[in-house]
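Asker: Following this line, the structures themselves.
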Structure P
């Protein structure tokens with residue numbers, strides 16, 4: 001299947017000057033690094049890539065050493081044999097170890113929030129705080145919970161499906177309409193164009209389908225109350241992908257968690273309001289006793 005080629009894309013990829021490739025966990029990761037100070041690990045959601053943090057990364061780099069990888073099978077990172085939640089978390093732990101950058105804060109968007117929780121629970125040097133954005137921390141309810149992974153498995157097994165999905169993005173305006181319907185967010189033209197470029201790559205689409213097919217967040221639900229660090233749950237009131245009630249339920253179950261529902265924003269709230277999003281991360285850092293660089297001068 002046709003994939004994304006870095007040498008062809010570097011001139012249009014956001015923050016390309018911060019990009020490098022790292023061998024870790026048995027695969028070649030595309031990683032973006034910027035800034036200095038306390039470590040901040042940014043984990044995007046299924047179907048996205050580092051472009052999702054395009055405006056967040058330079059703002060956050062004023063306060064933190066930011067590390068943002070493409071997840072396995074996404075963007076420019078190679079596919080991992082085990083695309084389950086524990087499998088990807090192990091690969092990310094290996095990446096962090098290879099970089100020598102145990103994070104003080106981990107932020108995950110959508111499925112990335114589950115990875116943030118898994119890393120926090122499993123690490124010998126856990127982060128001081130974690131944050132979830134539109135956090136996908138519960139299984140789909142009812143029959144959807146059983147049918148969705150099964151359907152993803154069938155689609156993933158069919159080599160023509162990713163190519164057919166990619167062809168759909170050639171229809172003018174389809175990507176923008178899809179993002180608005182699926183996420184409830186309105187993002188800038190550059191963001192839409194980058195999602196469109198990703199969705200036109202069958203390897204990227206195949207990686208997202210593989211992750212969905214192997215995903216099982218149910219075991220994590222029973223473990224989340226063990227979290228001992230501050231856990232900020234940000235959720236857009238207009239989120240069409242993950243209902244805000246998911247974050248509200250998690251906040252009731254985890255003693256260290258607090259939820260903030262943001263009016264007028266959707267699933268991609270960090271792309272809609274990157275400045276206020278980073279402000280909230282700085283406040284979370286202070287709450288956890290982490291002093292951002294700008295405050296040490």
Structure Q
């Protein structure tokens with residue numbers, strides 16, 4: 001069921017990113033681990049392993065509830081621990097992957113050293129709320145859900161997986177009401193105020209978050225950046241195009257205003273980010289070093 005790829009650490013030249021526990025990367029809604037030459041975390045695992053990190057990418061359902069995706073991730077975490085002999089892992093989730101990682105931390109806190117959410121809709125996103133409102137209209141409901149499920153099956157198949165898809169449950173996991181309910185079940189690290197920070201640590205698990213929010217196109221050669229400029233119109237606050245700046249806050253907020261949009265946060269498309277102001281590889285390496293210095 002799982003598509004799990006370890007990144008070799010055979011060419012270590014330093015220990016800048018050499019964390020005590022493996023780093024486990026978790027993709028978002030309509031995400032994947034790899035499709036042909038295209039990595040979801042484009043070039044990031046190699047950038048981390050260059051100076052010592054032990055990195056694993058994971059594959060969970062492309063669209064489904066955070067709880068079901070969390071169970072899939074939990075099984076992969078257990079396999080990673082068995083494979084490496086490590087006692088814990090550092091979970092890093094992009095967007096909905098942050099909620100997936102939070103679920104695992106709540107289920108097995110003794111095996112999770114940290115959770116880092118990147119551009120995650122911790123309190124939901126207006127973009128998903130609009131799609132959900134359309135899906136609630138009988139005339140559009142079947143079309144929207146069938147479209148999302150169809151896209152999910154295509155992505156899932158192209159990445160070589162065969163996982164269950166449920167667009168209705170997946171979409172709910174991105175909405176404001178859906179995340180309110182999720183946060184009630186899994187409150188650790190969630191800010192009590194609209195734009196504050198959450199608890200830095202609970203049950204021995206340390207919590208971090210960072211996100212992009214940029215008012216302009218981040219790279220003129222990146223077509224996705226133009227599309228995300230349009231979706232920014234749904235927000236009444238700075239956003240990365242799919243998640244508002246305050247909604248991304250979770251645990252210790254490293255930064256919420258990197259010059260990135262939602263896809264830049266994972267170095268897509270093909271590394272066409274705003275490298276002058278925010279190189280994604282550098283940011284991930286800095287965070288690995290932060291975890292390392294904390295003994296994680």
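Asker: Given a value of 24.6 for mean count of other Cβ atoms within 10 Å over residues 110-117, calculated from one of P, Q, which structure does it belong to?
Answerer: Derived from Q, not from the others.
Asker: Once mean projected area of the Cα convex hull in nm², for residues 22-125 alone is calculated for all of P, Q, which comes out largest?
Answerer: Evaluating mean projected area of the Cα convex hull in nm², for residues 22-125 alone on every structure, the highest lands on Q.
Asker: For distance in nm of label points 7 Å out along Cα→Cβ at positions 246 and 278, the calculated result is 1.9, so let me know which of P, Q that is.
Answerer: Q
Asker: Check the numbers for mean count of other Cβ atoms within 10 Å over residues 222-229 across P, Q and tell me which is largest.
Answerer: If we compare mean count of other Cβ atoms within 10 Å over residues 222-229 over P, Q, the biggest value is for Q.
Bear in mind these aren't lab numbers, they're just calculated from the coordinates by the rules spelled out. What you see is a predicted model, and the numbers here were worked out from it, not measured in a lab. Cβ atoms are built from the backbone, for glycine too; each structure is taken alone.
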